[in-house]
Structure P
Amino acid sequence: MSEPSWTCVVAEDEALLRRSLLDQLQRAWPALRVVAECDNGADALESIAEHRPEVAFLDIRMPGLSGLEVAAAAAEASPDTRIVFVTAYDQYAIDAFERGAIDYLLKPISPARLDATVQRLQARGGSDAVALAALIERLGSTRPREDAPPPLTWITASAGRETRLLLVDEVAYFRADNKYTTVVTAEGEALLRTPIRELLGMLDPAMFKQIHRSTIVNLKAIAGITRDDSGRGTVRLKSRPETLVVSQTFMPLFRHM
C-alpha cells in the first residue's frame, strides 16, 4: 500500500536554513508535497489559509508575524493543520514545548530529530488546538528577537520634491506601492523607497500589524474594526477618513480588539 500523500507549508526567513530544511524533509519524508515556501509570517499565514496543508513547519521568529502569531491565526483559517515550530536554542521556549503536545525542531536540525517528528506526525490524528493555545499563551506572541536590531523610530520619505523625516509612531498605515511603500499619516502621504516586505521586519511587531498583503496598520491609529458576513474586516482610523480592508486570513489577529 502506498504511503498517504501529505501537503506542507514551510516558513523560514533565512534562505539557507529554509533550503536545508526542505532538503532534509525530502530525504526524511519523500511522499510529503511542499505546496508553499515562505520567508515571512504573512505569506505563511496566507499560504496555510489557501492550501490548508496537513502540516506547517514554522520558524518562530520571522519578519512581521511571528510563527506563534501565524499558528494562532491558522488555528481558525485551517484548524486541521498540524504545526511544527522551528526554533534556535532558547531554554525558555524549549521548556514550554516539553510541557506541551506540540512538535518542535531545534536548529540546527538533526536528521534523527526530524525522523522522530515525522513519525509522530504520521501517528497522530488531527491537530491539538488546546495544546497549541496553551503553548502560545506561555510563550507570548511578541517576544523580541534577541539578536534583532531595535525597531525603526524615524523614517525618511519623499513627497514630491520634498524629503520628510517622519516619526514612525505618527504613521497611520503603510501601503504597498509597486517596489516602494506609501506612508500615510494624518497630514498626508509620502513615498518610502523600501518594499513593504522588507519594512515588516523593521517595525515594532507589538505596534504594527499586517492586515492585508499590501497593508500594515499602526494599532494606535485604529478607531474600530468591524467584521462582515464573509469574515473580512474593515478598519476605521482615528485621523484618516478612509477605511482599510482586513482580509479574512488576518482577522484572527484582531480577535481580542
Structure Q
Amino acid sequence: MQGARVLTIGEFSRLTHLSVRTLRRYHDAGLLEPAEVDAASGYRYYTGEQIPTAQVIHRLRELDVPLADVARILRSPDPGTRAALVADHLRRLESELERTRAAVASLRRLLRPKPAAVDVELRRVPATTVAAVEDDVRLEDVLGWYAGAMAELDAVVGPAGVPGGVYDDALFQTGRGHVLVHLPAGDPPRSGRVHPVTLPAVELAVTTHVGAHDDIDVTYGELGAWVTGHLLAVAGPVRETYLVGPRDTADPAAWRTEIGWPVFSVTPG
C-alpha cells in the first residue's frame, strides 16, 4: 500500500458516519469500490479522497434516489447531466410530497369525531353559452392542462369572469376523460383552442369546498352522501365553479370552489 495512508473500513465508517454494513452494500452495488481489498483476508481499505464520494452517495440515498440512478450520477463526467438527474428525482419527490399532503388533509377531515354537516343547495341553471377550451385528458395531467387552458382563455376573453369546469365521469372512473374549462362571454370568440360552447340547462346539487384542493375529494364524498340520502341520482358530468382560486389569490385558505352534481329524483313525483 503506497502513498497516502489507507483507512480500514471501520475508520472510514467513523469518518463518514456510514455503517460498515452500508459500506459493504455500496461496494456490492458497485457504487463505492474500496481503494484496496486484501486478497488474503478480504479486508477493505479506503482513502481520504473517497470520503466526499461516500457522503454524496449517502445524501442521494437519503433522498431515496434508486441505486441505479446513483450509479449514473456518479459515473457521469458532465456536471450538467448530474444536476439534471438530481433535479428529475427532486421533482418526483415534490410530486410524492404533494400526494402525501393531500392524503393527510383528507384523513384529518375524515377522522374528525363530529364532521360538520354539509351545506347543499339545489339550483336550476339555465343553458349558457360560454367561451371554452376542451379536450380528453388523463387524470394525472388535469392540473397542468387546466393551467394552460385557463391562460389561453384569459388571453382571449380576459380574466374578469368567474371560471368553471365540466369533468366527464370517465375521468374519475378510468383515469382519462373529457374536460372542459370555460369563462363567461357575451359573444364567445373563436381563437386557437377557444371556441363557443353551450352548456345545457341542468339542476345541480351544489356545495362549496373551502380552501386548497388537497382534500376536495372529501367534499365530493360529503356531497355524494347528501345526494343519495335525499333519494337523488347523478345525471351527468360534474361541474365546478372557481369563485376564488389561484387567479385571485396565492393564499389557498381563501379559495372557494363550488361543486355541482347534476341530479334528478329517483322517487315518484
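Nothing in this text is a laboratory measurement; each read-out follows from the coordinates by a stated rule. Quick caveat: nothing in here was measured; it's all calculated off a predicted structure. Cβ atoms are built from the backbone, for glycine too; each structure is taken alone.
Brief remarks on what is shown
- Structures compared: P, Q; top value of distance in nm of label points 7 Å out along Cα→Cβ at positions 17 and 81, i.e. the largest, recorded for Q.
- Here the criterion is mean count of other Cβ atoms within 10 Å over residues 73-80, and among P, Q the highest value is seen for P.
- When distance in nm of label points 7 Å out along Cα→Cβ at positions 105 and 137 is calculated for each of structures P, Q, structure P comes out greatest.
- Computed over structures P, Q, FRET efficiency 1/(1 + (r/R0)^6) of positions 9 and 209 (r between Cβ atoms, R0 = 25 Å, to 0.05) reaches its largest value in P.
- Origin of the derived value 29, 21, 9 (semi-axes √(5λ) of the Cα gyration tensor in Å, for residues 113-152 alone; candidates P, Q): Q
- Of the structures P, Q, the one that -12500 was derived from, the read-out being helix-only ellipticity at 222 nm (-39500 (n - 2.57) for each DSSP H run of 4 or more, over all residues; to 500): Q
- If log10 I(q)/I(0) by the Debye sum over Cα atoms at q = 0.12, 0.13, 0.14, 0.16 Å⁻¹ is computed and equals -0.73, -0.84, -0.95, -1.18, the structure in P, Q: P
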